[in-house]
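Trainee: The data blocks that follow each hold one structure.
What follows draws every value from the coordinates through simple rules; no lab data is involved. Quantities reported herein were computed from a predicted structural model and do not represent experimental measurements.
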Structure 1
């Protein structure tokens, strides 16, 4: 089994500590709106809502790694 990004689902399951890939399937097949809603519930109140946009300097640093 492979995810859309080409990473084997069993690898993702191991990273998440899942014993069975069926548990991981729940996360892989949730639509983007469901994922955004779930993440929004974890946002600290002092953090502005929205999608994180890194500064160019961070991107430059990451590309240099």
Structure 2
């Protein structure tokens, strides 16, 4: 069964999409690094901006007593 992806789609594109979406959905950088088999430093270097944006959004929802 074929995935029917556009002809120029490569595995790196799928990997990048997975990492980005996982981080946006709240999977930690440590968990993502373990899942994809790369260093935590690489994930933080290339995708850290995604974590910072979602962290700000989550922090804004925290209600103080």
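Trainee: One of 1, 2 was used to compute relative contact order in percent (Cα under 8 Å, 6 or more apart), and the answer was 15. Which one was it?
Mentor: It was calculated from structure 1.
Trainee: Sticking with this one: Here helix-only ellipticity at 222 nm (-39500 (n - 2.57) for each DSSP H run of 4 or more, over all residues; to 500) has been calculated and equals -14500, so which of 1, 2 was it run on?
Mentor: It traces back to 1.
Trainee: If Rg and Dmax of the Cα atoms in Å computes to 14.8, 54, which of 1, 2 did it come from? Working shown, then result.
Mentor: Working: 1: 15.6, 40; 2: 14.8, 54.
Label of the originating structure: 2.
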